[in-house]
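A.B. asks: Listed below are the structures to be examined.
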Structure I
């Protein structure tokens, strides 16, 4: 399965929670109303703003949709080689 890196910019995140609505197994809001990245509903190593995930093509597409739904573009997605998939440069 491909791996992707998901990073939430906590300074840009405004807690709109659109990412949580679309991909609740990947994104959850913390006590500061900022999105954190989970691994299929789990938080191994504790909650974090950045995490590598092994995903299926379907999961990756759903995570991209969640990132695209963010009104402040606070979610960054990178492929295994480090290429930024979203937001597009």
Structure II
């Protein structure tokens, strides 16, 4: 599989997790994904990350070398954004 871009990954995550919002940055092989979904509520972090990985299928074995995942519920995302600087 050829190299992926952040928008490809964002689309895969958003298609795989209903109602999710994803923000993905990366250089073609190393990526950071911030994923916002209320499906994460009450779910252990490891299960949240497995849910995100599942949306990427075989891409994790071929096109994506490294992926850092940060998961948030909508409330947690709004709180985190207050502390982020642009």
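Laboratory data are not the source of any read-out in this text; all were calculated from the coordinates shown. Everything quoted here is computed from the prediction, not taken from an experiment. Cβ atoms are built from the backbone, for glycine too; each structure is taken alone.
A.B. asks: Any idea which of I, II comes out highest on relative contact order in percent (Cα under 8 Å, 6 or more apart)? Write down the numbers at each step before the final one.
C.D. replies: Working: I: 38; II: 33.
Going through I, II one by one, relative contact order in percent (Cα under 8 Å, 6 or more apart) is largest in I.
A.B. asks: Given a computed value of 1.4 for distance in nm of label points 7 Å out along Cα→Cβ at positions 19 and 75, which structure among I, II does it belong to?
C.D. replies: II
A.B. asks: When helix-only ellipticity at 222 nm (-39500 (n - 2.57) for each DSSP H run of 4 or more, over all residues; to 500) is computed for each of I, II, which one produces -5500?
C.D. replies: Computing helix-only ellipticity at 222 nm (-39500 (n - 2.57) for each DSSP H run of 4 or more, over all residues; to 500) on every structure in I, II gives -5500 only for I.
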